[in-house]
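These are the structures in question, set out in turn.
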Structure P
Amino acid sequence: MTGFALIENDSLPAQGKSAVGAYTTWCWADTLDNPENRAFVAAFRKKHNAYPDVYSEYGYTAARVIAETLKATNGDSSDKDKFARAMVAVKFNVPRGPFAFDPATKNVIQNIYIREAVEIDGRFANKVIATYRDVKLPATPS
């Protein structure tokens, strides 16, 4: 078992068969089976003729946080404290699954997936084999 960055879409093509069977943990995989991820991967592939990587998903999620916060504040970002409170309150589904912030710590609450590196139709990918739902960091606010 290792962290996600050692076996990810940007390194799997070079690692090839040597990565198969390795286990990683992270909040996303392009093989994750939910409606948001299927749509995200399909749109990304159509536009870029490639599979998205974790950084693509991060960017999508960050943009969605901003968009949802602006929606909650009717587009008004002039009061930074009000905007921050609205941001902490957003909850929605993205390619990685349910997304929210912990009001106490301001850290993300999200699913964490156990993934196995596999070969699917000649492509190396991480396949989700287990899910830990709504994981919070065990930190306390300072």
Structure Q
Amino acid sequence: MKLIIGGDHAGYQLKEKFKTAAAEWGHEIVDAGPHSESSCDYPDFAHPVAQSVVANDSDLGIVICGSGNGVNMVANKYADIRSALCWEVELAEMARSHNDANVLAVPARYISEEKALDIFRVFLSTAFEGGRHANRVNKIACA
């Protein structure tokens, strides 16, 4: 799977952990930045993630900031993005299986690295169930 990841300074360390894990799991990952812990603006890195997923250049996106809210808001500005803010493994599983989420938003300052990696793994390994959920997902889009 091809993934794209971005965030801000608060998410930098976790982004680096996700990149290592994704590579170990056999995924290709594109780093949209930032490339250090220097203070930066999350929209500069969340927009490229969402744009890549919308353009089908990446299969899934991951956005990380302190609370996860800012990057999630940016990603969800795009009509074809379904970004899910997940702080529990079960939320990631449901976001993929029931909502066909294509971007994972993670709150780096509020969960442990271990939990974040579990969330990431489950998000990547869970398939959309379709069926009755597809009807609901189709109602999300705005013309």
Structure R
Amino acid sequence: MSRRETQKNRQQILLELKAGHLGMAMQIAEEGQFPIEGDTEIRKAAVLAAEGSLKRNFHWILPAFIAAFKIEDSLELQQVAYKVAALALGHQQFLLAGLLAQTFNLNFDRNILARIEQAKNSLIASIQNSEAVVIDSSASEYSFNVE
């Protein structure tokens, strides 16, 4: 890949991150085999994009995005995840809290972990019993406004 193409890919990734298009930014980085490691501007934009996504709603792409852009160690991102997890727990949304805990290595006490496990087992049982399970990511179930 030429230097010009690399720079074009980098600019496109930054634009997609600033627009909050996590999947598109990942796709450009992967297709162009753009070296994101060591690029502090892209890292900062990726953290801000992930934070923005978390503040609006939990996207299923977040774990892959965090791994692709190597931002697992972002303290700012983990702090936002704790806030969202606290809101999820307050709304009895234990599956969402569990997803956040797994994605961001959050620590909860035994009582909360037991509730998360119970919610997970209930969902698994529903699926195994062929009950209809609808997870609507556009519904308020996975949406919070974090200030």
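FYI, it's all coordinate maths here, none of it is from the lab. Just so it is clear, the model here is predicted, and its values are computed rather than measured. Cβ atoms are built from the backbone, for glycine too; each structure is taken alone.
Quick one: helix-only ellipticity at 222 nm (-39500 (n - 2.57) for each DSSP H run of 4 or more, over all residues; to 500) came out at -10000 when computed from one of P, Q, R, so which one is it? Of the options listed, only P reproduces it. State the single structure among P, Q, R that was used to calculate distance in nm of label points 7 Å out along Cα→Cβ at positions 69 and 85, giving 1.5. Working through the options, I get structure P. To which of P, Q, R does the computed value 98 (volume of the Cα convex hull per residue in Å³, for residues 13-92 alone) belong? It traces back to Q.
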